[in-house]
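Read through the structures below before going on.
A short reminder: the numbers here are calculations on the coordinates, not readings from a lab. This one's a predicted model, so the numbers in the text were calculated from it and none came from an experiment. Cβ atoms are built from the backbone, for glycine too; each structure is taken alone.
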Structure 1
Amino acid sequence: MEGLGLALTASMFWGIADFVGGLQSRRRALLQVMLVSQGIALLALTVVVAASGDQPPNLVRLLPAAAAGIAGIAGLTAFYRALAIGTMSIVAPIAATGVCVPVVVGIAGGEHPGPLQLLGILAAIVGVVLASREPDADADPGSSHARVARTSVLLAIVAALGFGAFAVGLRSSARADVLWALVAARATGVAGLAIAYAVVRPSQPLPGRALVPLAAMGTLDLAANGLYALATRHGLLSIVSVAASLYPLVTVTLARGLLGERVRRIQELGVVAALAGVVLIAAG
């Protein structure tokens with residue numbers, strides 16, 4: 001039960017961080033949101049690693065995690081942008097289908113997934129298709145609202161691919177050392193964001209009061225990663241992974257309760273199918 005509790009708490013933290021990230025991306029320049037929140041998370045993670053006293057493994061073994069960091073940051077940037085312009089109740093479940101990527105990579109590498117995982121992939125695909133339906137079937141497909149809706153869905157799919165690639169790369173390096181793998185991934189991700197920020201140079205100033213929610217985002221995300229790692233040590237992976245995959249439910253609940261989001265019935269079916277697919281893949 002301890003592992004299940006840790007996994008559910010991690011899921012809650014991830015869901016809250018995603019919701020806050022979506023809101024902040026509507027109010028601030030996206031690069032500012034990303035760089036500050038991820039930079040704070042990297043700083044906190046560095047302190048944790050330094051306190052642990054663990055020596056870094058061979059740097060070559062951290063290269064997959066470093067590459068994963070770039071993919072993860074690209075996915076997270078696309079995700080926050082999608083949350084900012086689209087409907088969170090649709091974007092979050094679509095992005096969560098990134099769990100399909102490690103399964104597909106495993107199949108390509110000769111692994112044989114179980115029937116539940118294959119069913120989960122099918123459910124996730126069906127869910128994405130249904131959730132991506134236009135809010136109004138009679139709406140002009142060339143209208144600005146329709147274009148924004150399509151863009152948010154495409155960004156959510158990009159986010160799913162980025163999250164999946166991150167999981168693949170991180171898993172490879174984590175066999176050497178979990179904490180150092182996370183540091184490598186965060187460091188390359190933040191470095192990429194810093195370069196992008198220096199090139200774009202957002203003109204919008206970042207007020208001091210914005211640091212609180214941005215710090216909360218980064219801290220919650222980092223805490224969720226740590227809790228999930230602990231959960232895998234104290235509970236069955238099959239149970240822990242399913243519990244941790246429920247984070248979109250938190251984002252969807254907050255979006256509906258605090259923002260009053262409503263979607264069409266067919267899109268609701270898509271959201272349910274996508275979430276069911278995520279759970280089935282995790283349980284397989």
Structure 2
Amino acid sequence: MTPSSTLLAPAAALDLGARAAFCVALARSAGEIAREGFAARAAAGPDIGIGMKGPQDFLTETDTAVERHIKARLAESFPDDGFLGEETGGTAEGHVWVVDPIDGTANFARAIPHFCISIAFVADGEIEIGAIYNPALGELHFARRGHGATLNDRPIRVSRTSAYTAACVELGWSNRLPNATYLAVLSDLLERGANVRRAASGALGLAYVADGRSDGYAELHMNPWDCLAGLLLVREAGGRVGPFLALDGLAKGGGVLAAAPGIASGMSAATGIPLEP
């Protein structure tokens with residue numbers, strides 16, 4: 001039976017400790033598949049084994065292989081949990097694992113080592129567990145709600161930046177909205193004095209806010225598999241985030257904002273994305 005067709009246990013009754021440990025191991029095992037695929041991708045040269053799902057939306061064989069691995073392992077270990085993946089879809093209801101097998105596929109396809117696997121577990125409307133793993137660099141960001149955030153098992157915190165003239169933020173792009181809308185946000189951030197960049201992996205952009213390498217990340221529309229793990233990381237690392245799940249982001253996607261507290265209100269004003277209380 002599917003999770004949506006059974007009486008679900010409350011999150012408090014779930015073994016979140018077991019799921020957290022499993023998530024870490026799962027990210028690393030999936031990372032081995034991604035690392036092998038990346039090495040093959042780099043050796044093959046351009047335009048080999050790359051498909052297109054839409055404009056600037058790439059698909060490689062590794063995306064499919066990684067998601068297949070993650071989905072199978074979860075089904076074996078937690079058969080009553082739901083699954084929602086970028087490549088194979090699934091359910092957005094109940095207790096659900098939300099997975100992006102390769103975020104930053106455009107980078108991956110061009111042999112740029114800025115990509116990651118993103119895994120989140122959601123229960124009762126809360127992001128309970130999140131992992132973001134860049135296997136090319138061996139960097140694993142992990143968070144469990146109420147337990148803080150880590151990078152390779154070391155605690156991390158968001159930056160203390162409060163002046164926009166010292167801030168470095170990232171602005172993601174989506175073809176769901178007109179370019180003019182993004183350009184208006186970009187202009188506002190630049191007028192405030194911020195340095196604005198785009199590295200083509202929203203999940204890693206959020207992870208870098210959590211560990212202080214970036215001061216903020218915003219994107220006017222993201223899918224849940226791209227951002228849920230990162231939003232938990234930033235919150236657990238002391239940052240401010242937008243109310244993605246409260247605005248039905250799990251089912252529909254939506255605007256994403258994550259920032260160090262010192263610049264969060266200004267980023268919210270620039271993007272029009274509210275902050276959680």
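Determine which structure produced the value 45 for relative contact order in percent (Cα under 8 Å, 6 or more apart), calculated from the coordinates; the candidates are 1, 2. It must be structure 1, since only it matches. Can you tell which of 1, 2 yields 2.4 when distance in nm of label points 7 Å out along Cα→Cβ at positions 98 and 242 is derived from it? Comparing all candidates, it corresponds to 1. Can you say which of 1, 2 returns 4.6 when distance in nm of label points 7 Å out along Cα→Cβ at positions 226 and 266 is computed? Matching structure: 1. Between 1, 2, which one scores greatest on distance in nm of label points 7 Å out along Cα→Cβ at positions 90 and 122? Greatest value across 1, 2: structure 1. In this comparison of 1, 2, the computed figure 52, 48, 36 for Cα extents along the principal axes in Å is attributed to 2.
Structures 1, 2 were compared on distance in nm of label points 7 Å out along Cα→Cβ at positions 42 and 74, and the highest value belongs to 2.
One of 1, 2 was used to calculate helix-only ellipticity at 222 nm (-39500 (n - 2.57) for each DSSP H run of 4 or more, over all residues; to 500), giving -11500; which? Source structure: 2.
From 1, 2, which structure was mean count of other Cβ atoms within 10 Å over residues 194-201 = 18.5 calculated on? Going through each structure in turn, the value belongs to 2.
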